[in-house]
Structure P
Amino acid sequence: MIPRVTASVDLSALTHNLGVVRRIAPRSRVMAAVKADAYGHGAVPVSRALEAAGVDTLAVACLEEAMALRQARIQAPIALLEGVMSGEEAAQAVYERLQIVVHDHWQIDLLERLPTSARLTLWLKLDSGMHRLGFPLTDVPRLRDVLARHPGWTFAGWMTHLACADEPDNAFTREQIARFEAALSGAPGPRSIANSAGLLAWPQARVDWVRPGLALYGCSPLPEMPALGLGLRPAMRLESRLIAVREYAAGEGVGYGLRYRCPERMRIGVVSVGYADGMHRAFRDGTPVLVRGRRAYLAGRVSMDMITVDLREVADAAVGDPVLLWGEGLPAEQIATWADTLSYELFCGLTQRVRFRYRGAPA
């Protein structure tokens, strides 16, 4: 059976990109973000590859994501970025040797109800200005008192998150870093500030730990710093194929609503991919794809199962030809702009109908 849409994930690209991160931040330990099913790439195979490459810690959003990795026998340290939601979750996190990111005092209350013999590891997250999760910076003295009361707890360190790191000219990032450092003046414990954008664009954010996500998957969060120029390799290649090629006269409409009108007599290709596979309906006419290594362009609205493309620049295109939607030669971060979105959303939006294949490292 020929799959309609295939996502080929090169796990060796992931380990290559981990090496790039380590070269950029050579004095930092690496917490690799594998939340959201490893940004749509497959959390278990991706985590196995990163574990084999010696990543320091993996990061997931919640206990459910961590348990999927433990059930797959992944033994690397795992951090819960949103922490625990109940006493039961806290106990299970301790049992599974998970690192708990604590961002509010009610979570400390949960941990303090555990048996004193519980061997837990925690991070403390501070709000340096993003105003999403984290303790106020003024709570640092109180948090130091909490740690002093619990010498049996293992303290992994302090972390914060940057709101505007993908805007290298935005001074607020510099302000956030300064606030974080000032609040922790004299406080013991490792620090973690940088996500992918932070570690690429802000050298002062490359502290004891960095937390790359998108960069590991071979994309740049910085429009002015393309992934290729940074030495990053795209891990995912999303492909479908042509299932029909037709010729239409000038003025003929194509697709729902006949949004696209043929400017001249031309060939239109039908590609077996649609929004039910994760191809956003918001993609505009002109969105590029690659057919036989050359560019064709979206012509008409994305439908549930199909897209139609302008084949004028691929005169020899034929039914059965593979069609690259994003991957090497067609970066996802560039394609995403045609739907006014980000590569994160493209990756995470792939559906169960897409067939995943892995190569290049243990899966």
Structure Q
Amino acid sequence: MSAEQLAEAVNAVPLVDHHVHGALVAELDRPALELLLTESDRPLPAGTTQFDSQLGFAVRRWCAPLLDLEPHVDPDDYVARRAELGAAEVTRRMLAASGVAHHLVETGFGGADVLSPAGMARASGARADEVVRLESVLEDLVRSGASAGQLPERFREALAGRTASAVGLKSVVAYRHGFDVDPRRPTDAEVVAAAGEWLRGCENAGRVRVDHPVLLRFLLWCGVDRGLPLQLHAGYGDPDLDLHRCDPLLLTDFIRLVEPTGVDLLLLHCYPFHRNAGYLAQVFPHVHLDVGLAVNHVGARAAAVVAESLELAPFGKVLFSSDAFGPAELHYLGAHLWRRALHRTLARWVDDGEWSTSDAVRVADLLGHANARRVYHLRDASA
């Protein structure tokens, strides 16, 4: 098989994006688009542009041709063409070009501003299933009037109902506290006491946002009890988290406690701790990882991150995700840049005689879709 044939094989993999959010419904002007090309939630410094970043360059290089523009087009011309086509058409083009065959859509963020799993399926022509965020289920339950004393039992019931057709669960404990949380399962009495304290704080703050460490532990263990694969944001994210507390190595005791249950844990994104995540995936049978989110933001350096994710982790434990949220450029680039990075990595190892071409193709299939189908018990669309 030639280098060109290897590239064709990687590009032909029907990707399962095992962690993604909905594409944005609204139209975007340039300032709004730029704010979605960074994990920062702060205004840009005067005289700077988010197009001057790895992700900004990638949008101009790889997304512009999908909008009938030349590569490296001027940002203003790109935004003008985007507005001319309209958000729905841009989304359709980007999703279709991504080559994603199955979206596992986490629905805990964005609400009606982004496409639902069904909306993603319609816009892309691909399959879509839901991943339910644990924290959102609890927050919705409290908004419906659940008291502290009712919370443990009512949450278990609510979670069972919300996940009746879901393929996985997600926790943002890394954002709400950090991984340096007590890994043990709390008692219901501890949960009730913590809920009373937390609800009083919610009343004072005027918002419902679960961040009490005892309640976060409760959610994690309810997720484990539910038996679905459990996704955990790790590493890089917006300024709402403390990055040094998002190293997945801090989860080691929790990982050990979960192991006898057989529930799979999926460490999402992981950058810059992806090598640490690779270690955990190697030594614990139920731990898996991806480098989604990072791939978009490192742009032309994606091959380095993808290669590093394949150093320690067994190849049956690494999955593809984009973690795209908002403009559909991120959904397309998450897939396109990952494919390019994977091909460059595999081709180098094949050229060096380290790998056979057939093994390279087989690993691309594992990472691109087969591992996700196994972990999430997904039916192959061709079956």
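All of the numbers you see were taken from the coordinates with simple rules; none came from a lab. From a predicted model like this one, the values you see are computed outputs, not experimental measurements. Cβ atoms are built from the backbone, for glycine too; each structure is taken alone.
Structure data summary
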{"quantity": "Test item: distance in nm of label points 7 Å out along Cα→Cβ at positions 51 and 323 calculated as 3.8, pick one of P, Q", "calculated": "P"}
{"quantity": "Origin of the derived value 15.4 (mean count of other Cβ atoms within 10 Å over residues 3-10; candidates P, Q)", "calculated": "Q"}
{"quantity": "For 2.4 (distance in nm of label points 7 Å out along Cα→Cβ at positions 19 and 299, calculated) the corresponding structure among P, Q", "calculated": "Q"}
{"quantity": "Which of P, Q yields 23.3, 79 [Rg and Dmax of the Cα atoms in Å, calculated]", "calculated": "P"}
{"quantity": "Comparison of P, Q by FRET efficiency 1/(1 + (r/R0)^6) of positions 115 and 171 (r between Cβ atoms, R0 = 30 Å, to 0.05) - largest value held by", "calculated": "Q"}
{"quantity": "Source structure (of P, Q) for helix-only ellipticity at 222 nm (-39500 (n - 2.57) for each DSSP H run of 4 or more, over all residues; to 500), computed value -13500", "calculated": "Q"}
